[in-house]
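Okay, got some structures for you below.
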Structure I
Amino acid sequence: MKIIVLGGTGIIGRWVVQDLLDFSDAEIVVAAQKAQPHRSSRVTAVSVDVTDVVKTARILKNADVVVNCVNYYFNLQVMRACLYAGVHYVDLGGLFHMTNKQLRLHAQFKRKKLLAVLGCGSTPGITNVMAAYGLRYFDRVTGINVSFGGHDFVHHSQPFVLPYTLHTLFDEFSMKPAVLKNGKIKMVLPLSGKTALVFPSPVGRQTGFYTLHSELATFPSSFHLKECSFRATFDDEFTEQIKFLIDTGFASTVPLHLNGTKVVPRQFTAKIMEQWLPKKVNDVEMLRVEMVGKTKGKKMTKVLYCVARSHGNVSAGVYDTAVPASIVTQMIAHCKIKERGVLPPEKCIEPELFFEELKRRKILVSIS
């Protein structure tokens, strides 16, 4: 079994690699802009530029599955390279708009008897499979609301703690979120829809607000919903820090000329912020999927939770994003998923099998 992890040196990618090492006997190829040697003899490194589809396809050829951990901006290029190379594909999500574009490649992947599973992280990813599992309690589901919350047990002395890539954070905080209301998708104001969300201890009560997310690209059709939303929860200080960077132009993608050099503010900011990954890690993340519907003519609500804790020196949010991508990759490689085409997790992943693999990694799903 040969697995290629694109972006395997990044925040998420390196933990996908680690999970593959811990829970499989796969030959692993880490493909990144700058190849770096790995301590394991099972891992080889190769340099790749995913914007060059033809050259990328040559690197991907003869792999069983490709896990795409590069920025979601490049998902379409990587998928086309997989089509040329004839390999299965897994990614971490496309933040709604990209996901919709990726779904249009369904017929091409199906024609080549290939599978592409979109959004195999924590959310999207675990949340999608949770929703598929929750269906069994209803005759009909009319609404699904997804959110996440966390609790950090460490008091950080550093001025900023970056939970994941700043590019995605900037997009989540500045792009209009999609919300399904009365069966129609509406784009609403960023950070709107504030509401109180209650999680089990130690997360507790959190304030959630709408952010753009991939679940809204697939849940309405997958589950035939009337209502659907995604809310993120961040503390007020962190939210204000991100808003300040956006409002003052540090998230801009428009190049500036500085002393004869072209500088993209967002790229500069992201590079600077890499130093603010947490130095000490001890936290918990909870995913919440609230499902509303009817059973035997009566209205009913079910809430599913997934709990992940930091693992070694990796935060809970990174851990529960990397692990699902590795699990789904192994399921595909071992022919445990038979569907073909471009599909979201809720359409092709067997919940019990998936949850059992999460449990092996001490990530637990429950329902109330």
Structure II
Amino acid sequence: MTLKPKLPGAGVTIFTIMSQLAAEHQAINLSQGFPDFNAPEELIDLVSGAMRRGLNQYAPMQGVPLLRQRIAEKVHRIYGAAVDPDTDITVTSGATEALYAAITAIVHPGDEVIVIEPAFDSYVPAIELNRGVPVFVPMTFPHYAVDWDRVRSSLTSRTRLIILNSPHNPTGTAIDDQDIRALQDITAGHPLYILSDEVYEHIIFDGRQHESLLRYPDLAARSFVISSFGKTYHTTGWKIGYCIAPEQLSKEFRSVHQFLTFASNTPIQHAYAEFMQQSAHYLTLGDFYQAKRDTFLKLMEGSRFTPLPCSGTYFQMMDYSAVSDEPDESFSRRMTIEQGVAAIPPSVFYNDRRDNRVLRFCFAKQDRTLEQAAEILCRI
């Protein structure tokens, strides 16, 4: 028997590779994007309380009703968007599942999908598994701005979807009102949909406003907007996300979602629904992570790494061209093994493996972890 791979070039993700390498060499792991501090104790207590109350069976396929109601209340309060919790919101087993379900719901064989690079690594495999055609548009370097003229010139009669990610992983940049106007202008004359990956929606810095597509009715009407509780509540391992889309798009989304995971973790959904009432947590999350960004940058001032602009997420891009001319993959591996600090090489997020001699560091860590890492990095 001959096995024909559906994703012959995929292999193991860089996140798995670098985290495993960090574990093998007892390196400080600033690669994979997860905090090394715990979730709020009250939230943990709410999960165990839901379990003890017997909330341990299947949740509704579209998500626990109270949680969907809380999500609707939040997006109305923050973005002024009126979404129906019954028809427009679907709770998923993490944002990655939501991304896959949205792409599968909308992309047919031969459809083209605009992918802005560097791009989170789950986008292209989902497109290819659905026999779509990724069309790559690189951001401008070093500011990592979206090249909207190139986006426009990449549109064809077969363009079905644009994938947008802001705040952006891996670069830490965020779109602004000019980007929104450019997107509105492009989409106004083209029958395409938008997949807006907004999992870092609450992690934005320096007084900026998160430009959710939910703020703009013309864009929201053609969009799947995806977010993640894991990023907001320091619970990446709980794998609960959600998708907001107009009713007709949500119907297509749910038709896929129900055959991927059917339903997501029940007690955790109930816990989030209760904890969301404490809005101060997500409303101050940007300040929390901005302090960590600034701490990391201050600690790195004596190094030969040069920081690039970071407007959101908990990732900091650093130019290492003053340290080495090695390709980023080999340099990041050597730095992990020989120096004891792991980072992500962003070239893996480009179709052509474009290498700008930068690394992505995760600063969602305790201050002591950042101090230990920076002490090492400043010696390189």
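No lab work stands behind these numbers, since they all come straight from the coordinates. From a predicted model like this one, the values you see are computed outputs, not experimental measurements. Cβ atoms are built from the backbone, for glycine too; each structure is taken alone.
Worth pointing out:
- In this comparison of I, II, the computed figure 143 for volume of the Cα convex hull per residue in Å³ is attributed to I.
- Taking distance in nm of label points 7 Å out along Cα→Cβ at positions 23 and 215 as the criterion, the largest value within structures I, II is that of II.
- Winner on distance in nm of label points 7 Å out along Cα→Cβ at positions 31 and 287 once structures I, II are ranked, highest first: II
- When distance in nm of label points 7 Å out along Cα→Cβ at positions 295 and 327 is calculated for each of structures I, II, structure II comes out greatest.
- Percent of Cα pairs over 24 Å apart, for residues 151-270 alone from the coordinates reads 41; which among I, II: I
- Entry that produces 25 once relative contact order in percent (Cα under 8 Å, 6 or more apart) is calculated, selected from I, II: II
- Answer label among I, II for the case where distance in nm of label points 7 Å out along Cα→Cβ at positions 111 and 143, calculated from the coordinates, equals 4.2: I
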